[in-house]
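Next up, some structures in structure tokens.
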Structure P
Amino acid sequence: MREIMLAGSYWLHSIATVVWIGGIAFILLIVIPSAKQVLGVEAGKLMGDISKRFTPIANYSIIVLFITGAVLAALNKQFSGIGNFSNGWSSGLIVKHVLVLGMAAVHFYRGLILAPKIAKTEPAAEKASLQKLSLNLVKVNFCLGLMVLLFSGIISIL
């Protein structure tokens, strides 16, 4: 039974990771440049709609990551408790979790605070500034996501 839970958790954890980090990569590297090239100044409207569609999917992915991550940690023989730096695996896992919490904080700040503020802002210059901040936060999240993947690889060989 333990092996089935482990396999299912790894599978769901991988899917959630691909959806969240892969979605960020797709938006940053493909959608935004293409939208700007094809739509010009109207690209913001498209990005708003894409964000409305992607955000709930990212939210579910985050929930799945937290649940499956807890299961995977609890079932791992090297796990020595929360806040315990007794081995390299635990230390790497803690760093990874701090990075993931940072990603979640940025994601929810953008969705719950920044996006409504952008929608309410009238002066075009101020709106553009907030949109630039939002885009920069997406870039930060992408970098954090890459670091999470790096630490996943590191702890997998410990």
Structure Q
Amino acid sequence: MNKQRRVLLQGSLAAGAVGVAVGAGLLTPRLVLAAWPQQAFEAKSLPDTLQALMGGGTAEESAEIKIKAPDIAENGAVVPVTISTTLAGAESIALIAINNPAPLVASYELGEGTEGFVSTRIKMGKSGDVIAVVKAGGKLYSAKKGVKVTIGGCGG
């Protein structure tokens, strides 16, 4: 019983200390959250998205990027997508659903020596291409895969 009481007291003290720090403004979310590329998420075309996000408007197609996604997505609200690349020195991976109201779905910055692999679930409003863009060695490379959506996910 004493052990449970001790754990409860420790948890209460820790939660209280965090609450005081948040209340005093010492811990604010804007200090711990990553930068958000607002222009890239607001862009409506692939070249505009790439320019705002990665500094270039065109990407060269590459067989070294693989996209695993269903040919037919039963529900556009939950479409599993996996991207992998064997490009040397991959710096970032962007995932774009070209027919979505906001085409940029996600952007991942990779650390040095990180494997070029991302797996997630995305929302697609309607059928279209899913495009993976990898920045490696200062150049942009891409691959795409068509996905047919039977039930819309972006408000449809």
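What follows draws every value from the coordinates through simple rules; no lab data is involved. As the structure is a computational prediction, the values presented were derived from the model and not from experiment. Cβ atoms are built from the backbone, for glycine too; each structure is taken alone.
Ranked by mean projected area of the Cα convex hull in nm², which of P, Q sits at the highest value?
Biggest value here belongs to Q.
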- Query: When you work out distance in nm of label points 7 Å out along Cα→Cβ at positions 11 and 91 for each of the structures P, Q, which one comes out largest?
  - Reply: Q
- Top of P, Q by relative contact order in percent (Cα under 8 Å, 6 or more apart), largest first: P
- If helix-only ellipticity at 222 nm (-39500 (n - 2.57) for each DSSP H run of 4 or more, over all residues; to 500) is computed and equals -7500, the structure in P, Q: Q
